[in-house]
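What follows is a set of structures for review.
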Structure P
Amino acid sequence: MHTSNVVAWNAMISGHAKRGHHKEAIEFFLEMRKCGIKSSRSTLVSVLSAIAGLAALDYGLLVHGEAIKQGLDSSIYVGSSLISMYGKYKMLDAAKQVFDVMSEKNMVTWNAMLGVYAQNGYSSHVMELFLDMTRRTIEPDEFTFTSILSSCACFESLEIGRQVHLVVIKRSFANNLFVSNALVDMYAKAGALKEARKQFERMKTRDNISWNAIIVGYVQEEEEIDAFKLFNRMRLHGTVPNEVALASILSACGNVKLLEAGLQFHCLAVKLGLETNLFVGSSLIDMYSKCWSIEDA
């Protein structure tokens, strides 16, 4: 592309990155550098999102160097993008270093760092960072609570999760769909099904994630009858099951050796075009094996 207009280059890089054409976005960035065109904040944010979606750490280090060279590494949005990128590569120390050197931080920055810790299973770091936020009187948002609750989704952190739930109620996020889903998921994964169900029933709006969280929770705790009832209720409410719900309910069929029900759910998987999905396919094989129907498996 023969133009010195950085806006035009940014449009090409951003457009490819948003469409998932990560390689092409990176190639445009490299071509832009060859042409001697100086990157802007928008350039770096877009190309970093492409790098995070592709196994291309070398390019990430190159872009980080470019950001430092231009004094943009402490920019809120460039810095947040660098944090997220390093998090994708599980380079938590590098992500924290970027976070620490940033002179200004907003909710995007704090949530990026919280997300990195949560996605990599560092629940204690999530809580430390959250406490640091509260000491600085920074108001959490829905993404903050979603990250914190996802890190509490294990039995050891259940009590912390309950405390966070109280903060959610106090900050008036109890009716937020994303936060409500995270609460159901947290309680369900911790095996606290009564609390998960109570939160689920309180929800005014539900989506696939809501139904998946509660159904998976019951199947994991071997409460198959309740899982079947919830699955049927989900369909009556007009929610189309996705691969997570189908894989879970097929596992429930295998656990209690209900071959007839499993056959019906297999037909539903075919109808929805999910039979060849990796998760559904694995659950079908497992279900037929447990039901001693090896030929079907």
Structure Q
Amino acid sequence: MTLRINYFDVVQRAVGTGDAKRLAQAIERLSATFRAGRPLSYGDVETRRAYLWHLLPAHVTDVSQLLEDHPALFEGAALKVVALGAGPGSEVLAFLDVLTRRRARGEPDRLARVEVQRVDHFGSWDKDFAALYAAAREACAERDPAFGVDYELEAPASGLVADLTLPLGVKVRDAVREADLVLGINLLSELPPRGEPELPEGTVGALRTLYAQLKPGAQVWWVDREGAPGVRERLEAAADLALERPGVVRSELRTRHTRCGSKPTRKTRTLYNRVKLPTTKDQDQPVLNCRTAWVALTVGPRLEGE
């Protein structure tokens, strides 16, 4: 039986709770900010820690299940990924989880090397990501001792800093140019002004630049919270922009529902005894369900003269 990794345990080992009362208050503020559609900033430790406890385990489960649903990703020998809006590194942890889970259960995967480059508006996530990455790698090596020997995942401790409402910098363009897969998860809904159906003007230009960098065969997946105001319109607009490039194929907008694979631990339940969220009726708890909408893009071969 494959060892199940509990990502509440990973968060606990990586960042702990600190002052539990202050963390509970930070979770309440984070939830209120999301509900009100106000801009979010992750410049302070408490807000980042609140995000990790409240959201990260469910997000890792959601991304890992999406990856599991696409086994063709694991057929090549190597895979380069750019994860946009991936400050805390949920996408990295999801790849770690799926890689080791598939190997541990005997899947005949050829994939021996995965490289994931995080890109985020906030460089302040780097220290938290390094701690999460170390804790998750330890758990994954326990699940499959061949991890780190027969196959490997690499993710730089320092992410690239970029604002998707501004022109893309050289480092981001270079990373996208080499990528086999570009992920944009829970990103488009967060771009200011939040809640509006239109993409910001600067984002339209940034996405055109991003799409122009993609190599033949590369894929882009846009995934976001289904219930976020304006998100379906933004996903459709982002996908349609890619069609300006000849040879790009897009999927229909799809919906998914994923139940968090990590059960709240005793430490988690103790923490949430202090949390008071107006959105829950019976018991305050971290996010345990992800309802997402997503669309996939695939770049065809370059046409003569392109």
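Taken together, the values in this text are just the output of simple stated rules run on the coordinates, not laboratory data. Keep in mind that what you see is a predicted model, and the values were worked out from it rather than measured. Cβ atoms are built from the backbone, for glycine too; each structure is taken alone.
Remarks
- When Kirkwood radius over Cα pairs in Å is computed for each of P, Q, the one that comes out at 21.6 is P.
- Value -12500, calculated as helix-only ellipticity at 222 nm (-39500 (n - 2.57) for each DSSP H run of 4 or more, over all residues; to 500), assigned to which of P, Q: Q
- Read-out distance in nm of label points 7 Å out along Cα→Cβ at positions 29 and 237, computed value 4.0, structure in P, Q: P
- Among candidates P, Q, the computation of mean count of other Cβ atoms within 10 Å over residues 45-52 that gave 20.8 used structure Q.
- Structure (P, Q) behind the derived value 21.4 of mean count of other Cβ atoms within 10 Å over residues 117-124: Q
- Ranking P, Q by FRET efficiency 1/(1 + (r/R0)^6) of positions 77 and 253 (r between Cβ atoms, R0 = 25 Å, to 0.05), the structure that comes out highest: Q
- Origin of the derived value 8 (relative contact order in percent (Cα under 8 Å, 6 or more apart); candidates P, Q): P
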